[in-house]
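Rule-based calculations on the coordinates, nothing more; no lab input. On a predicted model such as this, the values are computed, not experimentally measured, just so you know. Cβ atoms are built from the backbone, for glycine too; each structure is taken alone.
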Structure 1
Amino acid sequence: MRNATPAALATFIRANPFGTLTTSIAHPTIDTLQSTHIVWVLDDAPSEPSGLLLRGHLARANPQAQAMIASLAAHDLEGELADDVLVLFTSQTHSYVPPRWMPAGMASGRVAPTWQFSAVQVYGRARVVHSRSEEARGETDAWLRRMVGDLTDQEEARTHGTWRVDNAREGYTNALIKGIVGVEVRVRKIEGRFKVGQDEADGDWTGIVEGFKGRGTQLADDMVHDMLARGQGRPACPLDA
């Protein structure tokens, strides 16, 4: 599935930070497989094998959070789950491609519809930041406040905003922090696929670009942008000029 450099995959995550955390944890009353959609902060982490670290949070009342906390207690672990977790990031820009847009394939009869998309998968060990014990509460709250602050700054920057967590009343923020659990994923492996027409013959690639242009929608325009961004070397790609 991998056809991009780690740096390109990290750039993709930072541009598409809404990722799905999936765990497989045996529990007497909660489903073994659990997934939660989370907005993540991706940090450079030179001490990790991949050089990357993910930070996020989910509601303490979330069944997945409850299963993670219960697993730590059952196995007497110090905050890190025993098994790897998976985090999946997918671009909002994805679309069906009809065969009629691929003239070379249509002429030869060697053609099939396809789907263009971009996605990245991250595997690693997750540390759960959750302790409410009196001695650890300060450290936990500090980690969560820093993570929420970094996440807010990250997303405010996308909208050219200036709001910060410190702008909210401290009592209100403290109450919200008590209701969340932090997750820190030490990235062991990262892989992904940008399937945006690279494997098509020049004529079919051009036909797909023109097909999307003819739709006149924002999604189609975004699809063209992704194809052109990864279409260097194509005779019809303006980005080569």
Structure 2
Amino acid sequence: MRVLAVEVAIIILCSLSNPIFVSSRLKGNDTDRLALLAIKGIIQHDPNRVMSSWNNSIHFCLWHGIACSSRHRQRVTVLNLNSQDLAGSISPHIGNLSFLKELRLFNNSFTHKIPPQIGQLRRLLVLSLSNNSFTGPIPANISNCFNLDLLSLSYNKLSGEIPSSLGLLSKLQFLILFTNNLTGEIPPSLGNLSSLISFAAYSNNLVGSIPSSLGQLNMLYFLALGQNEFSCTIPPSIYNLSNIGVFSVGAN
């Protein structure tokens, strides 16, 4: 199992709060329950049987990896199945979990494309899909998740360009894209991410110039763009980043 020491070092996240359980006597919200069962339905490999609790004899807020809201009872706010050796794909029904704030599937063996239905999750704060085998492009409509503060997609097999629409995520603090097969240029729109602390896109196939707009990111501490195919000078605006602590552009 790969240990993502670099990612752990650059992402400082609070520990997950203890799940708020609701009584199993409650009927539950059918929209969320059925969405979760659809997600379970296309899991092809579950060696640890972590999803054995996902059945109708237990209230879904008590299922493994699930936390529900204290304010909006019986609405799923956290889906955390990190490091469970799961294989399969993500069901498009994920988009029906409209109260979801955290989707954590880090360090599994998920494949296929990231479903664009994730763009329907307007309350989403954390999208952590690193260390899987996702393919295809980054869905452009992830920009609809305008509350995102962490987007972590490293160690996958993603291809295509970085969507310029990601520049609409004004609350984003961590953009982690390293070790994929991404191509094209860094979109200048990423210079609009005024809350960005860490941008890691090394070990891809990115080309062109480092956009001068990144010099607008006054909160930026970690910038790692090495092991790509950039052919340019470093834009002078980068030297204005007074908070920068790590700046890596080697092997270009």
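List of remarks:
- In this comparison of 1, 2, the computed figure -0.67, -1.00, -1.05 for log10 I(q)/I(0) by the Debye sum over Cα atoms at q = 0.13, 0.21, 0.22 Å⁻¹, for residues 136-215 alone is attributed to 1.
- Comparison of 1, 2 by relative contact order in percent (Cα under 8 Å, 6 or more apart) - largest value held by: 1
- Each of 1, 2 could give Kirkwood radius over Cα pairs in Å, for residues 48-175 alone, but the derived value 18.9 comes from 1.
- Label whose coordinates, when Cα extents along the principal axes in Å is calculated, return 71, 42, 33 (choices 1, 2): 1
- Structure from which -0.77 was derived, log10 I(q)/I(0) by the Debye sum over Cα atoms at q = 0.16 Å⁻¹, for residues 40-103 alone, options 1, 2: 1
- Answer label among 1, 2 for the case where distance in nm of label points 7 Å out along Cα→Cβ at positions 56 and 152, calculated from the coordinates, equals 3.6: 2
- Source structure of the calculated read-out (helix-only ellipticity at 222 nm (-39500 (n - 2.57) for each DSSP H run of 4 or more, over all residues; to 500), -2000) within 1, 2: 2.
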